[in-house]
1. For distance in nm of label points 7 Å out along Cα→Cβ at positions 18 and 266, which of the structures P, Q scores highest?
2. Where does the value 1.4 come from, among P, Q, when distance in nm of label points 7 Å out along Cα→Cβ at positions 146 and 218 is the thing being computed?
3. When you work out distance in nm of label points 7 Å out along Cα→Cβ at positions 138 and 178 for each of the structures P, Q, which one comes out largest?
4. From which structure (P, Q) was FRET efficiency 1/(1 + (r/R0)^6) of positions 170 and 362 (r between Cβ atoms, R0 = 25 Å, to 0.05) calculated, if the value obtained is 0.20?
5. With FRET efficiency 1/(1 + (r/R0)^6) of positions 226 and 346 (r between Cβ atoms, R0 = 25 Å, to 0.05) computed per structure, which member of P, Q shows the largest figure?
6. To test your reading of the models, identify which of P, Q gives 11.1 for mean count of other Cβ atoms within 10 Å over residues 2-9 when calculated.
7. For which of P, Q does FRET efficiency 1/(1 + (r/R0)^6) of positions 50 and 298 (r between Cβ atoms, R0 = 41 Å, to 0.05), calculated from the coordinates, equal 0.30?
8. Can you spot which of P, Q the value -16500 was calculated from, given it is helix-only ellipticity at 222 nm (-39500 (n - 2.57) for each DSSP H run of 4 or more, over all residues; to 500)?
Structure P
Amino acid sequence: MHDATRVIRAGIPEPSQGHPFLPGPTFAAPFHVAGDPAEAPYTYGRFHNPTWTLFEKALGELEGGEAVVFASGMAATAAVLGSVLKPGDVAVLPADAYYTTRVLAEGFFARAGVVVRTAPTAGDAQRECLEGARLLWLESPSNPGLDVCNIAALARAAHERGAVVVVDNTTATVLGQRPLSLGADFSLASDTKALTGHGDLILGHVAVRDAERAQSLRTWRTQFGAVPGPMEVWLAHRSLGTLDVRLERMTANALAVARFLAGRAEVRRVRYPGLPSDPAYAVAAGQMSRFGPVVSFELGSAEAAETFLGGCRLIVQATSFGGLHTTAERRARWGGDKVPPGFIRLSAGCEHAEDLVGDIEAALSASDRPL
């Protein structure tokens with residue numbers, strides 16, 4: 001079955017006369033439960049919810065495993081780290097991973113006694129840090145630098161040393177890359193981004209193949225209260241059906257933008273894993289079926305980047321990525337990422353490619369000074 005069909009059908013219940021294709025959200029804290037609670041399918045809203053059940057079923061079908069949904073991508077991240085690691089364990093993370101993941105690991109978990117090692121994503125450098133490790137965290141493509149690692153090779157190396165493997169798959173989404181099939185033990189994503197794609201909710205999920213790990217994640221979610229609202233989950237499931245269509249347009253737009261930027265003399269270090277000239281292309285092409293919506297590039301200074309962004313008319317200045325609307329930002333304004341002052345992360349949306357490229361060209365050409 002093709003992706004376009006899979007995402008539309010994923011998690012949808014069997015047809016029932018007079019009922020909607022996808023039932024609306026179930027708003028409930030307590031459920032009717034008399035006698036033995038084990039005999040009731042739902043008991044209390046912090047434990048489970050019918051709306052979660054359908055969306056988790058959909059994600060599980062797409063991921064090739066069992067999915068657990070969380071209130072945010074960072075709630076999912078905390079659940080994986082917290083359910084796997086104990087004091088004295090070694091966790092290996094990308095030095096260029098999503099900033100808040102590094103903050104959580106090097107802050108809270110390091111204070112709790114976890115030893116954190118970091119190495120760059122590029123060149124599979126984390127392989128050199130695996131001796132004695134309990135957990136290997138991968139992010140490919142990395143955010144915001146878009147470096148890529150060989151997930152299957154690193155997973156094999158980690159498993160040989162007794163470590164579990166987690167892949168943050170946010171940038172690629174499950175339609176662009178399937179970490180569990182590449183050997184990962186955990187596939188994680190911030191569903192706030194391209195998976196739901198409308199910029200109107202915060203959500204995350206983790207998928208695993210091992211039932212005990214899935215139960216550990218659910219226990220963490222219940223005990224820490226990292227539960228999503230039913231409305232957000234229902235919106236996510238509704239949005240999932242257009243993922244294939246959205247990704248097709250976004251990735252085509254991203255490639256068009258990357259090609260255009262690569263031909264401009266004032267633009268430096270264009271990165272997009274789907275660009276054949278990109279240093280990550282060979283590895284990415286071997287493990288990704290779609291290269292995602294994110295392009296990064298550099299202009300000569302912070303002022304040049306701000307001038308460019310201010311001159312765009314179709315590109316919204318905003319953080320996050322993966323939405324219908326093309327967005328961009330000068331990433332160094334936040335701190336935390338080792339990027340030059342003129343570094344820009346752009347997320348291609350679903351507008352027409354010619355309009356986007358035209359807007360970028362006009363913003364570059366209208367600058368008062370060389371960028």
Structure Q
Amino acid sequence: MFDLTDEQEMVLSALDDIARQEFADRAFEWHGEPPWDNIELLAKQGFLGINFDEAYGGGGMGEFEAMLSIEAVGSVCPDTAEFLYNQQMVAPRAIEMFGTEEAKDRYLPPVMDGETAIAIAISEPEAGSDVGSMRTSVSDDLVLNGEKIWVSNVKHSDAAVVWVKYPEGLGSLIIEFDWDGVEIQEHYTNMHGGAQSQIRFDDVDIPEENVLTRGKDAFVDQLKALNWERLGCATLANSFARNGLEKALDYAQQREQFGQPIGDFQGIEWKLADMLTELEAGRMLTYRAAINAHEQGRIPDRLDTSIAKLYSCERAEHIVSEALQIHGANGYQQGHPLEYLYRMARGRRLAAGTDEIQKNQIASVMKESGLPDLV
């Protein structure tokens with residue numbers, strides 16, 4: 001573990017206590033619905049939006065502290081951690097980083113108070129990872145047309161950050177779901193029970209203050225900021241892995257077969273050892289990328305981010321799968337925490353850039369710059 005400041009240790013310890021005392025009993029009962037009771041409690045305690053400016057109701061800390069909060073909560077309640085990730089590292093963070101003062105004053109305080117959420121809309125029927133193929137467009141006079149798909153949290157949000165194509169290039173803006181011309185066409189349900197939606201925009205007038213990024217340089221900055229989202233995704237995956245490993249260790253020490261706990265059999269011991277090794281490697285890769293970014297006062301390095309995101313999300317699925325294996329038929333039943341956790345962990349390999357996109361990024365940097373420096 002990296003050395004933490006006193007403030008960071010306080011955040012980690014306090015959130016671990018809150019999660020275990022307040023969230024554990026209902027941790028696997030949400031089925032994709034936001035756990036609003038937990039969210040409201042975190043907001044009251046000052047732990048929702050801890051990486052946002054205090055002027056908007058945040059905690060005035062940084063992304064690393066936000067990642068610590070996700071990890072602590074997700075080790076107990078994965079749905080609460082996923083909400084923290086989405087609202088601390090994704091759409092609302094884009095508003096704080098790139099929005100006008102009018103937009104920040106309007107949209108951020110209700111999120112920090114735990115009253116609502118903000119979605120993000122990027123993918124389209126013909127454009128996923130290839131954002132250059134997006135067709136959702138905004139005219140010079142700021143009229144929006146197009147459609148988005150696989151948008152999470154629409155049912156529980158009032159607004160969304162939408163990636164769009166301006167006449168001069170890619171960018172982003174904020175829309176509200178009750179505006180004229182915004183139509184939520186269909187809801188889908190993903191593997192872990194979360195709703196994802198298809199949205200159509202027909203001649204939607206966008207206020208000037210709701211423009212986030214516009215122009216080549218501005219959108220490049222937003223693409224770089226996506227590295228924080230990917231590190232948050234890696235952190236969330238690591239929290240799922242720890243959650244599963246903790247359950248596997250407890251079960252292996254309690255479950256007896258052939259006159260002894262199954263955790264005393266070498267086959268199970270080796271599984272547990274491999275799971276912990278993989279978890280700690282993922283955490284260290286993720287922490288390294290975040291700490292390097294803070295120390296150098298910049299956005300996380302593209303190579304560091306892709307390595308951490310790829311490894312942590314792949315290994316999280318494997319660790320949770322092995323935890324399920326240790327539980328045997330018990331873990332395979334619908335309604336078992338590990339069956340649910342596995343479905344959540346699998347989604348991390350798709351969100352914030354697939355495994356294949358991360359590998360493309362890693363290979364691209366290697367070809368451009370060679371191997372990382374030894375020191």
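1. On the way: P: 6.6; Q: 4.6.
By distance in nm of label points 7 Å out along Cα→Cβ at positions 18 and 266, the leading structure of P, Q is P.
2. Working: P: 4.0; Q: 1.4.
Of the options listed, only Q reproduces it.
3. Working: P: 1.5; Q: 2.2.
Largest value of distance in nm of label points 7 Å out along Cα→Cβ at positions 138 and 178: Q.
4. Working: P: 0.20; Q: 0.60.
The read-out was computed on structure P.
5. On the way: P: 0.20; Q: 0.70.
Largest calculated value belongs to Q.
6. Values: P: 15.0; Q: 11.1.
It traces back to Q.
7. Details: P: 0.30; Q: 1.00.
It traces back to P.
8. Q
Bear in mind that the values in this text are calculations on the coordinates, not laboratory data. Everything quoted here is computed from the prediction, not taken from an experiment. Cβ atoms are built from the backbone, for glycine too; each structure is taken alone.
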